[in-house]
Structure 1
Amino acid sequence: MTYLWFKAFHIVGVVVWFAGLFYLVRLYVYHVEANEQPEPARTILQQQYQIMEMRLYKLITTPGMILTVAMAIAMLVVAPDYLKDLWLHVKLGFVVLLIGYHHYCGRLMKQMANGQFKWTSQQLRGLNEVPTVFLVLIVLLAVFKNNFPTAPAAWGILAMIVAMAAIIQFYARKRRLDKEKQAALTTEGGEIKAGSA
C-alpha cells in the first residue's frame, strides 16, 4: 500500500512537471515575439512574460520535478528489486536528460531577463517539442518495461508523433511567413500613399 501511495504522488508530480515544461517554453516564444511590438506594448508584455515565466518555473515546474524525483526514490526504497531491470535504467537515463532540459530552460529564462537571449521564436518552438519526446519514451518504458515494443506498429506510432511535431513546426513557419508578407504589403501600401501625396 505504501508503494501505491508513492506511485500515485509520483504520477501527480509527473503531470505537474510536464505541464510546466510544456507551457514554459511557449511563454518564451511569446516573450521573444513581444520584441516585434511597438512601445510601450513591448516593455509591458516582456515584463509580464518575465513574471509569468519566473512564477511558472519556481512555483509549478520545479516543485513538480522535485515531487516526481522524491516519489521515484521512495518507490525504489520500498521496492529495490526494480533496480535490477534494464528498462528502469534506460528510463532513469531519460529522466536525467529531462532534468538537464529543465535546468537549461531555467538558464534560458535568466538570459532573457538579462537581455542576452539569442534564440528565435522558431527555434524555441522546436525546443518546445523536446519534453513531448521524453514523455512518450518514458511512458512507453514505464508501461512496457522490458517488453519495449519494437514492432512496426510501435515505430508507426512514433513516426506519427514525429510527423505531428513537424506539422506544428511547418504551420508555425507558415504563420510567420504570412505575417511577414502582410507586414511588407502594409509597408508598401503606406509608401505608395506617401509617394502619391
Structure 2
Amino acid sequence: MRWLDLVVGVSAFFISIVSLVVSIEHGKTMEKMVEQNEKLVAASTMPFLAVSGSQLDPVTQKPFLRIELKNGGVGPAVVDWFEIRYKGAPMGSSAELLKACCLAALPRDGHTKGVIYSNVSQSILPARESLFLLQLDPESAGKDLYVALDGARKDLTMKACYCSVLDECWLSDFDGRPKKVKECKAPVGTKLW
C-alpha cells in the first residue's frame, strides 16, 4: 500500500500545482479585464472641447457673428480655466477685447449693444452641448463693429484646461489634439474668460 500512498501524494501535489497555475493565469486575465474596463469607463466619460464660429444666424440667414465652445465628447467637461488672447495679449472680457481689436468701430459713448459673451472658466459644459463665447448682432451693434470683429478673429487664440468627471485633465490650444496633463492650474497672469 506504500505505492498507493505515494500515488495519492504525487497526485495531490500535481493537482495543487495545476490549481496554482490556473489561479495565477486567472488573476492575470482578471487584471487585464479590469484595465480594459477602466479604459472603457474613461472613454465613456471623455470630454472633447472645440471652438467654432459662424457669420450667419442659422434661422434668419442674416449676418450674426458667433464664436462658440462645443463639447463634442461623450462626457461633461469641467472647464477649470479658459483664456482668449488677441494678438498675444490676454483678454478678460468682451469689453476689453472690443477695445483692443475694434476701438475705431465702437460707439463714442463706449456702450455697445448687441454684444453678448459668456464666462467659461470654472464651469461645466455637458456632453454634446455648446456655449457662446461671444455673439454680435450687427443690427444692434452696428455694421462697422461686426466687420471689425469679424476681421479680428484671425488674431484670436484660445487655450483651455478641462477635466472629465474622473479627474483626467487635458490642455488644449484648439489647434490639434489636446494634451493630457496631471492637473489644471492656470498660468500666472492668465486672464480668465
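List of remarks:
- Origin of the value 1, 7, 12, 15, 12, 10, 8, 6, 4, 3, 3, 3, 3, 3, 2, 2, 2, 1, 1, 1, 0, 0, 0, where P(r) over Cα pairs in 5 Å bins from 0, in percent was derived from one of 1, 2: 2
- Ranking 1, 2 by distance in nm of label points 7 Å out along Cα→Cβ at positions 36 and 180, the structure that comes out highest: 2
- Label whose coordinates, when mean count of other Cβ atoms within 10 Å over residues 4-11 is calculated, return 14.8 (choices 1, 2): 1
- Taking distance in nm of label points 7 Å out along Cα→Cβ at positions 20 and 92 as the criterion, the highest value among 1, 2 goes to 2.
- Structures 1, 2 were shown, and distance in nm of label points 7 Å out along Cα→Cβ at positions 84 and 164 at 2.9 was computed from 2.
- With distance in nm of label points 7 Å out along Cα→Cβ at positions 12 and 172 computed over the structures 1, 2, the top value is the one for 2, the highest of the group.
- Origin of the value 9.6, where mean projected area of the Cα convex hull in nm², for residues 28-123 alone was derived from one of 1, 2: 2
- Comparison of 1, 2 - label where distance in nm of label points 7 Å out along Cα→Cβ at positions 76 and 156 is highest: 1
- Among 1, 2, structure where relative contact order in percent (Cα under 8 Å, 6 or more apart) as derived comes to 24: 2
- Given -11000 for helix-only ellipticity at 222 nm (-39500 (n - 2.57) for each DSSP H run of 4 or more, over all residues; to 500), calculated: source structure among 1, 2: 2
Each value in this text was obtained by applying a stated rule to the coordinates, not by laboratory testing. All of these numbers come straight from a predicted model, not from anything done at the bench. Cβ atoms are built from the backbone, for glycine too; each structure is taken alone.
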